[in-house]
Structure 1
Amino acid sequence: MEKRLFTTTQIAKLLGVTARTIQLWANQGLINVVKTLGGHRRISEDEVIRLAEKLGKPIPQELAIPSKSTLNSHAELTVLLVDKDSELLRLYESQLLQWQEGLPTNIHVTDNGFDALILTGRYKPNLIIVDWEMDDMNVAHLVDAISKNKETKHAKIIIVTTQDKSALGKEVTLPVSAMIEEKPVSFALIKRLLEKQTA
């Protein structure tokens, strides 16, 4: 899907600043702009999201990331599932739904690493299960960004892989909040981690 481009005036309105401020930031190289053939500045939706996050502002509703979500009004827990394997995502989600009575959980699902980063900032999940072999994202960088952000560093992260987990563990340095497990991750482990979050 082609990414949208916005004018400086549109961006200013979305972020609650003046159009002049956006122009100054562009002149100073603080935001990336593209120019039309007519010389007008345009800003990509990815750049708007990056700027909103940098300013600590909520992602504008117009740029909401589509995700498959299962919400429970009694939920104290939030889980984010990130995997390019749609069947595995359905399997995890199905198991989490079976635990809803004892472990009411909001579940968010995506097959896109960049969306995962945005969804993490938006929903601040307690548990993130992410595929190591994501095509569009360096998962080590994703995990590092989540663990260093004061609003998301509480998240427990399970990195799932088809590789030998011991070998992968020697190749990459991860924060203490992250662990590596071979696919598919044990449902008993997922449940135990969620129960710890409610204790």
Structure 2
Amino acid sequence: MHTQFCHQDTAFISSVLSLNYLAHIYLSGNDRKLQVGNFIGDFVKGSQHENYPARIRAGILLHREIDHFTDEHPIFRETVHFLRPTFSRYSGIMADMYYDYLLASDFRRYSPKRNLHCFATNFYLSVLGNYRWLPKRVKGFIFHFISTNRLKKYASYDGLHNTLTIMHMHKAKAINPELSISFLKENEKYLREGFREFMPEVIDFAANAL
């Protein structure tokens, strides 16, 4: 029997198929248009970035640079290697998911002057203010993304479990939400130690690339 999805489910599914939203937005600093560009980076392919205003275009290109830096970084690669026996070809996806959780759940460490709620709210206002520049796919999920406060959801096991469940039902049957959360709980200390080594380096990289 095929699961039937309502419009809101479809919008949510679209929003979770691209990952690391929180990290990409955070690494954009306080430039609102740069944040928006970084947010939509996965949805703008090839030379399409040339069709956007300068700062949004810069955010799209920054997104690509951060992805390349992360994929080649030895700590992230070690994380993927550590996850592979359990998650196989989905180990990269799970590493992305865990990294956003590790950032969200310890956000004050990286943003001492702003809590996650304020950070997320400011971004939602920014993305709505630049709605005209959002790709069609992003326009299809952005209101649901905001109304469910997706950025803040990553800070809890329940929020992460919800995202993983939707992915399992629609896109990646091999992702087991219960196993994913259980694995995180068992290995969170190890994963967080690596993440805390990685973050200062990607923060420096992004700051120099701005």
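Here, each number is a calculation from the coordinates, and none is a lab measurement. Given the structure is predicted, the values throughout are model-derived calculations rather than measurements. Cβ atoms are built from the backbone, for glycine too; each structure is taken alone.
Structure values in brief
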item	result
Of the structures 1, 2, the one that -23000 was derived from, the read-out being helix-only ellipticity at 222 nm (-39500 (n - 2.57) for each DSSP H run of 4 or more, over all residues; to 500)	2
Given 2.5 for distance in nm of label points 7 Å out along Cα→Cβ at positions 57 and 177, calculated: source structure among 1, 2	1
Identity of the structure behind 1.0 (criterion: distance in nm of label points 7 Å out along Cα→Cβ at positions 25 and 41, calculated), options 1, 2	1
Among 1, 2, structure where mean count of other Cβ atoms within 10 Å over residues 145-152 as derived comes to 18.5	2
Among 1, 2, structure where semi-axes √(5λ) of the Cα gyration tensor in Å as derived comes to 25, 22, 16	2
Kirkwood radius over Cα pairs in Å, for residues 49-88 alone - structure with the largest value, from 1, 2	1
Parent structure of the calculated result 29, given that relative contact order in percent (Cα under 8 Å, 6 or more apart) is the read-out and 1, 2 the choices	2
